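Below you'll find a set of structures to go through.
Bear in mind these aren't lab numbers, they're just calculated from the coordinates by the rules spelled out. Computed from a predicted structure; not experimentally measured. Cβ atoms are built from the backbone, for glycine too; each structure is taken alone.
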Structure P
Amino acid sequence: MKWMTTCKETTELVSRAMDEGLSLGDRVAMRMHLAICTNCRRFTRQLHDMRRLFRLETRANDDAPGLAPEARQRIANELQNKLDS
């Protein structure tokens, strides 16, 4: 990854960072961009807020039945197809 990323690249890095570890270069590039870009900082804050709220909501419904394994697989396949295209 280059040292200075675009907003699009930064939002992708922020999203990936929530689910997996980033390389040192990616982390540095993301942080450098976030240091200067108000809009990307706002996006990052909103993404973290959404994740926190979803966690709170799912905890409130812990006794609710989850998705069937087949539905989970269909969703995972569809997401992967979108990422691959």
Structure Q
Amino acid sequence: MEKGLEKHMDETFKLPGVAAVLCTDGHGLCLGAKGSAPKHSSGPIATLAAMAGDLGPSGAASPVVCIESEAGSVLIKSCDNLTVAVFKAT
């Protein structure tokens, strides 16, 4: 894994309330995970980010997808060919 990506994942994982971080490429390949992030969810995470991007006007920045449950939430954001999911516990 690229050291820069690993450093950013470590910094994000240390933020209060963050239970896990997962990074995936545009095809759903898991590039890295910290904490309790389920690596098998990298494909659906990449797909959700791509589908959410299709909802907005072309050329607009990709949206942040937030999935909430009683156990916590997942924030998903794409930039270039990288998708990041931040899992937060309640």
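Brief remarks on what is shown
- Highest-scoring label, criterion being distance in nm of label points 7 Å out along Cα→Cβ at positions 17 and 33, among P, Q: Q
- helix-only ellipticity at 222 nm (-39500 (n - 2.57) for each DSSP H run of 4 or more, over all residues; to 500) from the coordinates reads -8500; which among P, Q: Q
- Which of P, Q leads on mean count of other Cβ atoms within 10 Å over residues 41-48, largest value: Q
- Answer label among P, Q for the case where log10 I(q)/I(0) by the Debye sum over Cα atoms at q = 0.11, 0.13, 0.23, 0.24 Å⁻¹, calculated from the coordinates, equals -0.44, -0.59, -1.11, -1.14: P
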